[in-house]
Structure 1
Amino acid sequence: MTQAPLGPEQESKRYPLSFTQEWFCSLDQGDEGGAFGRRFILGCPVRITGPVDLAVLQGALDDVVARHELLRTLVIRDDDPPYQLVLPPCQVPLEVRDLPPVTGKSRDMVAQELISEAERGTMSAREVPLLRARLCRFDDRDSVLLLTVHHSASDAWSAMVIVRDIGAFYAARATGTPVKLPAVRQYREYSEWQRASAASQADDGAPRYWLDKLRGAREFTIPNDRPHPQSYSRSYSMHAYSIDADVMAAAATLATSTRSSLFMVNLSAFYVLAHTITGGTDLTIRAFTAGRDEPQFQDTMGLFINLVPFRTDLAGCASFRDIVARTKETFIDAIAHELPVGVIEQAIPEFIKSRENLRTSQFILANFQSQFGDFNIPIAEGARVIHEHELQEDEHPDVPSGLVWNLDLVPSGELYGGVLYNLDEFDESTVTGWAAGFRRILTNAVRAPGKDWRML
């Protein structure tokens, strides 16, 4: 459904944006780029073993759009102020493709190619629903369901919510039984709650904390091989990497012994990597958080992610264990005073001045470690979400400029991830070198955490 002039009934359905949506608006470059660009989409592929009833699947997809308003909500950016416009339930476009046998390729290889093709596609943020589906069938009992949703309406957690809910609605329709899902709060309710809580955050000292914490700080930026171009000539690339389960088990042991978390251990390793790149010890790395601290919104579909700056000074740390302890303090304080990224950037504009350097790019750590895992998806006898590390993509949908470093701890215990970058700015060898450096630092550090961190 294409955006149309507003009628009286639609005018009454205006809702304020969340702070995250406002931040996305600041990254907007029009329909062809930025946070509302046609290529800024999330893909969630599901491999299905067993027969799929197309009518039931279509109904389940439509049920999800009816359940989650944000999948049929437009962000009206060309008005002052921008706002959310909720539209009525509508049908999800479902494409069905029967795949011919391919000589010399396994079905897994073909599945990876299909996923890459879908992620290189486009979707307008000005049309609803903001969800598309493609069922690619190898035969009657083996298929891949490719779900794509515009990133302006979703994050990694929300993508898993969609998959879970599709499965629940499919099972209910197939068996004629009531759907087994918790009651859901809508994203517009979250936006209103977030704005109402902003006043109490101001009273509890959160703005003052960040003013003090980031005084004199500069966010860690990554040096480019080439200056930022005026326009990009290609899509983002992704370098996939992995770290063995035994290393991650040692990291988990270190986290337990220091009463920290696995993310804190990983972040500590990134501080060491940042030091090797810049030579500095006063380092501020920005990382995504889930932004879902409120239990009432755990099942809400929407854009909750927040970008939090974590500032830690390595000076005086003798060992990697010391860095973990200091990182733990940083993390606990930052989360206790967490504010939306746009609020911090507006209050402390000098913090992001380093982005004006054409020879460096912003660095973002994206941590999505097993928030859902391999939960049951009752679309058929067997169904599982294909993790991003299995895709081995050469290209990736556009993201805001910079370098995004993904972490994904999978059920096998291994750490998989992908470094998203643009070849207009970085050489492939540069990015693979950084990934190898992170792997080496983390491996050596968790096996000998008492060792001088400069020797890692």
Structure 2
Amino acid sequence: MGIRTHKRFPALLLGIVTVAGLLAGPGIADARPGPAAATDWSGTWSASMMQASGGFIPNWSREGFTNQTVRQVVRVSHGGAATRIRLSNHYGAAPLTVAGATVALSAGGASVRPDSLMPLTFGQSPSVVIPARGEVVSDAAPLRVEQLESVTVTTYFAQPTGPATFHADARATSYRATGDHRADPGGTAFTETTLSWYYLAGVEVTGVPAERDAVVAFGNSITDGTASTTDANNRYPDELAELLAAGGKARPVLNAGISGNRVLNDCVGEKALTRFARDALGQPRVGTVVVLEGINDIGFSEIQNFPCSPNPEVTAAELIAGHRELIRQARARGIKVIGATLLPYKGAFYYSERGERVRDEVNHWIRTSGEYDAVVDLDRALAAPGDPDRLAPAYDSGDRLHPSDAGYHAMAEQVAPLVRTMAAAHRPE
């Protein structure tokens, strides 16, 4: 089995064991991430982690894994000369043992390109124990990836994991096999599938030229890509990465959306006020964050006996105060923040006239207050002609709440010019 390397990174091979060595018997590595400042690492893909739950679609998070291999395919937004991954046990009640992991370029489905398949190490050990509520960053693997290329991360769990830290609404197929198949380039053994991601919080690359060029899209299901075509990478942050690359100004675009997320109260995923520092501001070399949050605070509060608690009736003033806190956190770290107006949702399952008045007030504040560094008016861009409270039919997935693939592309077209301007402010002369 070939191991793909690059002539500029011969030293990286010292931290990479052979596939045969990886299978011979892993040790236990320190779970603490190494110093990120040692090289020019930048995020190129991310997923916001959540506590194990039933979610909106069937998943494996509650049962976890025992003597099973999980293979996950993600598309990076920016290329790089070497690759590493971040694994999260943030919601774990006990330490998590990862018996081993590999990284490769995808060959479609659960298959990988054999010439690219290489083991990952953690402190030069093929296995790692991640403490409860902890996170680990792998050593560098000399896997060169190109912008918008699909990367496959495979992890093997020999011991019972317990409930898994995960991301529910991946809009991408993940695969599971019984036994240890991390070094298997074929997909035959991976007979089970799900549409969620498990433990994989990020993929990072070296060689991104600018110092603070990464863009984080932060929000709920509309950022997460709900209703977009599965395995097509048509979420609006994916579309944004494509537009930036097509314009010759490719930069990392990271998705920090969680379907069902709210600003002020925990529900599906921790509330925005809690997770913003970790999921958005904590990304390596982030320079700009796009905030699109609040419609679930408005809509869910209209539903009686909703399972999330608390579920108070939310006012515009409360939501505006929440947005101001997000702006304050970003400014404290020198990060530019773009505010996106809340999209039309008339006809959605939790629409109400009271909620519409709150949405209008919040959008008016986003547009006119001058508190965000810039504003992208997605509300007006995606509204139906003659009915500004409703999504335009051409952009509606059919549920009157989530955009279609065309709608997500239209969102990216609105965001891209502002992102180019903001990111340029962080680029060295």
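Read-outs: derived from the displayed coordinates by stated rules, not from any lab. Note that the structure is a prediction, hence the values are computed from the model and not measured. Cβ atoms are built from the backbone, for glycine too; each structure is taken alone.
Using relative contact order in percent (Cα under 8 Å, 6 or more apart), single out the structure from 1, 2 with the greatest value.
Top value of relative contact order in percent (Cα under 8 Å, 6 or more apart) goes to structure 1.
Could you figure out which one of 1, 2 the value 2.1 for distance in nm of label points 7 Å out along Cα→Cβ at positions 91 and 411 was computed from?
This figure was derived from 2.
Upon calculation of helix-only ellipticity at 222 nm (-39500 (n - 2.57) for each DSSP H run of 4 or more, over all residues; to 500) from the atomic coordinates, which of the structures 1, 2 produces -11000?
The read-out comes from structure 1.
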